[in-house]
1. Where does the value 31, 25, 18 come from, among I, II, III, when semi-axes √(5λ) of the Cα gyration tensor in Å is the thing being computed?
2. Quick one: distance in nm of label points 7 Å out along Cα→Cβ at positions 97 and 201 came out at 3.0 when computed from one of I, II, III, so which one is it?
3. Looking at structures I, II, III, which one was helix-only ellipticity at 222 nm (-39500 (n - 2.57) for each DSSP H run of 4 or more, over all residues; to 500) calculated from, given that it came out as -15500?
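What follows draws every value from the coordinates through simple rules; no lab data is involved. Keep in mind it's a predicted model, so treat the numbers as computed, not measured. Cβ atoms are built from the backbone, for glycine too; each structure is taken alone.
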Structure I
Amino acid sequence: MTTDTLHRFIFQNAPVKGELVHLPNTWRDMRAHRRYPAVVEKLLGEVVAASALLSANLKFDGSLIMQIHGDGPVELLVAECRSDLSIRATAKVREHAQTNTDMTLTDLVNVSGQGRFAITLDPNNRQEGQQPYQGIVPLAGNSMADVIMHYMQTSEQLDTVVQLAADGDNAAGFLLQRLPSHGGGLNVEFAQNWEDLEAIARTLSHDELLNNDTDTLMHRLFWEHVRDVHTTEPVQFACTCSPTKVLNMLTMLGEEEAFEMIDEDNEVNVSCDFCGQNYVLSAAQVRALFEPDADVGTLGKLH
């Protein structure tokens with residue numbers, strides 16, 4: 001697998017759709033900027049794959065942002081996937097936190113049961129006064145796939161099977177979803193087809209998901225079921241940080257806090273948590289932010 005691609009498909013004999021995504025290059029590019037303990041990287045990779053699946057599952061022009069707020073060694077996991085399937089992600093590990101490779105999702109982010117999972121839909125060209133939609137649920141289950149399935153069932157009332165996997169070379173995800181029935185009648189044949197497809201999807205192992213291409217996986221799983229491929233779309237890592245956003249962030253912090261960030265070299269250094277890009281502002285640029293009628297576009301080039 002040399003390209004990062006999301007495949008959508010639908011079955012001809014049942015109201016069921018699916019998605020399959022492999023992200024070797026996207027995942028490699030993300031890991032080049034920030035490194036975490038192996039068990040945290042694995043979890044973050046699963047979140048990245050899940051964000052691509054859910055974003056592609058929506059007819060939505062904007063960004064889907066997944067956040068896990070934890071009460072364990074991992075304080076925060078964030079993945080943002082935009083409509084063009086460009087993704088960025090980051091994690092915040094508590095200082096001096098101890099981790100090991102045997103830790104589960106519960107061990108990492110839900111030790112006291114206070115972890116929360118949030119999905120935010122932030123539309124492009126948001127109207128004045130329009131707020132992003134946000135759904136928040138408790139962390140339910142002991143894997144990221146469990147969390148997503150619980151969210152889909154409670155928030156969307158859609159039967160969904162999700163499989164997620166990540167290692168040092170790849171992040172991958174699979175989603176199978178039963179479409180809402182129309183007309184109010186119960187089609188026994190369709191119901192049985194869903195049960196059959198669901199059972200097959202649950203047999204997919206992490207190793208199979210990570211180490212097989214799409215055609216191989218689809219043949220192994222669903223060789224008896226006729227399906228159509230709707231779309232195939234590229235996925236890539238991309239960050240949306242910019243000098244203007246850094247200046248706006250400092251302005252929102254307020255004059256006192258922004259001035260406290262000026263170091264002994266008379267500069268403010270700001271690094272993007274997602275891509276590692278470093279922005280350096282002079283003390284004069286920071287002070288100019290809080291002058292009357294300040295325009296961030298006229299403050300000169302950040303370096």
Structure II
Amino acid sequence: MTTDIIEVNNFIVLIEQSNSHKEFIQKCEIDGDAVGFAFYGSGNVELEIKHNNQTKYLTNTTGLAISFFGNQKVEFAHKIEPEKPLQSISIFAKLKTLQTLPQAEREIFEKQLPHLVNPKAHFVKGPTLFMTLEMQLAVQKVFNTTYTGNTRLLFLKSQVNELLAHYFALLDCERKNDLSEKEKEQLFQAKDIVSSNYSHPPTITELSKLIGLNSNKLKKNFKELFGIPVYKYIHEERLNKAYELLCGSEKTVQETAWEVGYESLSSFSNAFHKKFGSRPNEVKKQFLSNKS
């Protein structure tokens with residue numbers, strides 16, 4: 001497990017990455033009253049939260065963005081699952097820091113997350129959202145950057161601002177949609193199904209039958225809730241999985257392409273380059289270099 005702790009815009013940012021072959025626990029404490037955000041680029045993590053003699057558990061997986069309020073009386077523990085590489089970016093803004101932000105920025109926090117900015121308990125859970133493609137790309141840029149020193153800090157500053165801006169924009173859109181809780185459950189079920197079958201996904205007709213929602217509503221509401229069409233989401237899942245395999249397994253580029261459902265190596269390489277800015281063989285070469 002590697003944890004990079006930096007200060008950006010008076011926010012504390014934790015950049016965490018792991019690729020363990022066994023389960024392990026990573027503990028964390030908050031120094032003072034703070035609003036926190038966590039963006040999960042990959043992984044399957046159980047978050048244990050202890051406060052007031054109570055214990056809560058939150059499961060956070062690839063593509064989720066969460067928010068919360070916590071203070072020094074709250075104990076956090078990440079349980080990292082084996083063989084599921086973790087990439088997460090956590091941003092902590094102390095309440096006293098929020099008061100020093102420019103008025104326009106401060107009002108965004110106060111309007112969008114009033115229960116976190118004015119908490120009634122030691123821990124308060126905020127909205128959990130599924131990241132848009134832009135947010136996922138911003139996370140990947142952080143982990144893929146080769147910048148160092150002050151150039152890296154300048155770059156991370158831009159990405160932190162981008163992630164927060166996307167989060168608040170997505171939260172605003174979420175409030176405006178009129179989907180019922182049942183429809184949201186059906187759509188999350190659809191997302192889970194295609195996430196588990198990204199290499200050989202069901203057709204829209206098959207998927208609609210599996211979740212009990214007609215095809216037109218499935219296509220329209222999936223895009224409305226997650227900000228991306230169903231098949232575009234599958235495409236992104238394939239490439240995200242490919243990146244994990246290239247960086248965390250012994251599979252070759254060709255084997256990785258087959259694993260995620262690409263028959264053409266050139267099509268896979270072009271799609272991968274368009275998303276990540278690097279060719280699969282370049283990423284694999286870097287992984288092998290770091291390993292040696």
Structure III
Amino acid sequence: MQQTLDAFINYLKVERQLARNTLVNYQRDLTQAMAYFSEQGIDSWHLIDNHQYRSYTALQHRKNLSAKTIQRQLSSLRRLYAYLIKEQVLSHNPLNGIRAPKSGRRLPKAPDIEQLDQLLTHSEDDPLSIRDQAMFELIYSCGLRLSELIGIDFSDINIPEQQLRVLGKGNKERELPVGQKAIEALQKWLAVRSTLAKSDEPAIFVSRFGTRITQRGVQQRLEKMALEQGLPIHLHPHMLRHSFATHILESSGNLRAVQELLGHVDISTTQIYTHLDFQHLASVYDKAHPRAKKKK
């Protein structure tokens with residue numbers, strides 16, 4: 001079982017080029033399942049049948065694991081069996097017919113426009129504060145993931161064209177427009193960056209040590225800025241990405257465009273990730289539906 005698991009993880013890493021965190025999730029989920037079935041005296045993935053997987057899923061329920069966790073575990077197992085079928089080791093998937101438990105769709109709370117204006121409007125002029133302003137303007141302007149932000153190099157930014165190239169999940173590149181406020185903040189940061197950055201550092205955003213800033217470093221600085229600005233919410237970088245998606249969608253109603261900007265492969269991810277308030281939906285409905293339009 002371990003040999004098969006190692007081959008599968010290597011396939012995901014080399015051929016599918018999945019992100020490191022995704023590989024870690026697969027490894028963890030499948031290792032847990034393998035440990036359980038090994039205790040049952042089963043030493044091969046192809047010896048596990050549908051009934052045994054139902055028992056395993058029921059056990060996960062009894063452990064009070066969240067529906068989302070069990071969904072992910074079953075998804076990892078299905079992906080493993082799809083690989084085994086592809087490699088012609090098996091002819092069927094024993095997980096067919098096993099349904100994952102449903103979970104409620106939880107939407108992260110996003111700062112509103114007024115709160116973001118309060119956050120991004122300040123007059124500090126030390127290099128670290130100027131860098132922070134540029135980082136958070138850029139996340140909100142482009143809807144960046146935290147990993148995408150810290151991965152930006154000089155070669156990725158085109159200031160005159162107001163464009164940014166980022167490397168997203170699965171090593172997929174996308175080109176993004178950059179708003180004027182973010183461009184101005186970037187130009188201000190680039191003017192003082194040399195006071196912190198080492199001469200051979202390619203990263204746009206660096207720490208006080210002169211090297212590429214870490215994810216935790218960005219998180220801590222955003223928490224600090226929000227606290228100093230007196231915001232009544234606990235902020236983390238992903239909330240700025242969510243605000244970007246929410247505000248773009250509320251203004252445009254174009255879900256496909258938001259999907260492209262966020263770098264989502266599946267539009268269903270975008271539908272879960274973003275939301276429209278009811279008043280906006282009602283307004284769009286009244287204007288668009290032929291049976292809802294009021295007579296002039």
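1. On the way: I: 40, 21, 18; II: 31, 25, 18; III: 41, 28, 18.
The structure behind it is II.
2. Numbers: I: 3.0; II: 3.7; III: 5.9.
Clearly, the read-out refers to I.
3. Details: I: -9000; II: -15500; III: -17500.
Label of the originating structure: II.
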